[in-house]
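Just so it is clear, none of the values below were taken in a lab; they were calculated from the coordinates. What you see is a predicted model; the values in this text were computed from it and never measured. Cβ atoms are built from the backbone, for glycine too; each structure is taken alone.
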Structure I
């Protein structure tokens, strides 16, 4: 009998490498930020592999080909081949080929990975709206500018179907969040008045393809975004681990609706190697390690404390786990922002570091 999936409340007494057979990893904000690896993550993923966990890479970034992505990963110390990588360009190309048939003309907007995926799917990339494309496939590309967006607008207004590889409004970078594909897709939609078909995460097709390729029996989705990785994991029927090395910050995590709440939480992908503590109800409070969170009245703020006071003996996130569970129990079916009041110095420092409203 398969063991039940962990949750943020139950945690897991064994590290995820001992519970799950395959990690389905997002890339931007999880394995790397910009060109550089998240510190310590290549070593953590090597250790996960040594422990018997297999890795698959599932990215909404459509700008590069699987070969380029695999080469970047390998250069960062995370050996990977093209078949280990699923991109949103591939997902979009598959959908368009199924809808329009082989040989259909398609206008790619984005990095070289978009056109490469279209050709691999048997479609015919074109460069102008005057080529009468049946669809526009729009993905992220650092060089996307007015000229490409204008061609997309004209093609869509002339009747081409608008397909977006993903709708991520931002991408992580060493300088903070920067405009992602969703921002550029919004330009085309605003001018044409037409909503695109979005084929990347959270649509479950990408995770399902990675499960098929890896023959995963108990996969774990690892990501930094609630609206793509975590929701996508839920929609694919897989447990999820949210890492805080990318886009999502504690206020957004607390305010998440039930379909975007992760099962496990970690500062980064090294959380694959550690046990995750449970959050237990005791004496009217939710407790995790030294930390406790307690609701104050009906619909009031949460109190947060550390008892006994002192340094966090875990990974630094026990207080956040306690607050999340306490808040989500109060709001089981809806998304709602949280207010947190600290009752001691340790809690006050934590609330400040998480930028939570009091």
Structure II
């Protein structure tokens, strides 16, 4: 696309919103578009590596839950952020504004709709989030990461487009790695609890491995992400059991670790499930139990529907249950390989390009109908 073509992506709060926004931004920049990121203070720490021409911060807050006064203050903050976002949109004059969910995306997307700038939402989860649901009737198009998007009124179905969830370049690289051979009984397990870790994995996984017969235990290789405060006790547990384990609070090469694994034990956030699908690895998924919209449960169920994963409620995720599941996996290499194929079948590796196509169609449509 010739000429200066600024586009605004709006995301914030967590890597789950920013990672797909960054992947789209890479794709748009490759097409000659100038990308601006609008985010909030919480997400500023992620901004250093974000592929944007400029990064702008606007005020945002969540009005969900809490006391009446806190909700009222959050609404006031969103109004103040929208006023600031209107000034920013008028100055940048973007050809389109794309929101990636979370309340930091509300002010810039709402401002764009008021100023008649083409708008697009991307919903990464299998159930539409509250911020996106608030904006859904106002925008021009809605892209979704999972095949079925729950929680959206049927009247808005015509503006939805399945694009998948854009993934980081290192995920695409990891997807080229073939599923590792496990016919000799060796089982490589990756345990990851999302951006904040998960205490329950630190509690349950070492305890489950202790219940496995020693001969089988010696064939396990564990890579586990933990919270910082859990790291040492998990390391000590594996050392006592004589298990080959790499325990850290952060893995910069997590997609590569996924590719090396025979089985992944994880939460079911949209980014995690999408990366498992694109790379093609079987999983045991333990959805976060207290999410407002039960989005992780919906994500996990859709991924599991094709045979890629086993979904277990956190209340049932005990050492005894997991020990049985691991012994069964270790003894059935063919089943693991089939589940890996099912996972890969669910992946949409070109999601960033599909989403970029949708953005470009909005821009082109605007050019034809000024």
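Given -9000 as the derived value for helix-only ellipticity at 222 nm (-39500 (n - 2.57) for each DSSP H run of 4 or more, over all residues; to 500), which of the supplied structures I, II does it correspond to?
Corresponding structure: I.
Here mean count of other Cβ atoms within 10 Å over residues 161-168 was calculated and came to 23.2; which of the structures I, II was it taken from?
The structure behind it is II.
Of the structures I, II, report the one carrying the highest value of distance in nm of label points 7 Å out along Cα→Cβ at positions 105 and 329.
I
Can you say which of I, II returns 3.1 when distance in nm of label points 7 Å out along Cα→Cβ at positions 9 and 41 is computed?
I
Compute Rg/Rh (Cα atoms, Kirkwood Rh), for residues 57-152 alone for each of I, II and report the one that scores greatest.
When Rg/Rh (Cα atoms, Kirkwood Rh), for residues 57-152 alone is calculated for I, II, structure I comes out on top.
For structures I, II, calculate distance in nm of label points 7 Å out along Cα→Cβ at positions 113 and 257 and state which one comes out highest.
The maximum falls on structure II.
Assign the value 14, 45, 34, 7, 0, calculated as P(r) over Cα pairs in 10 Å bins from 0, in percent, for residues 225-344 alone, to the correct structure from I, II.
I
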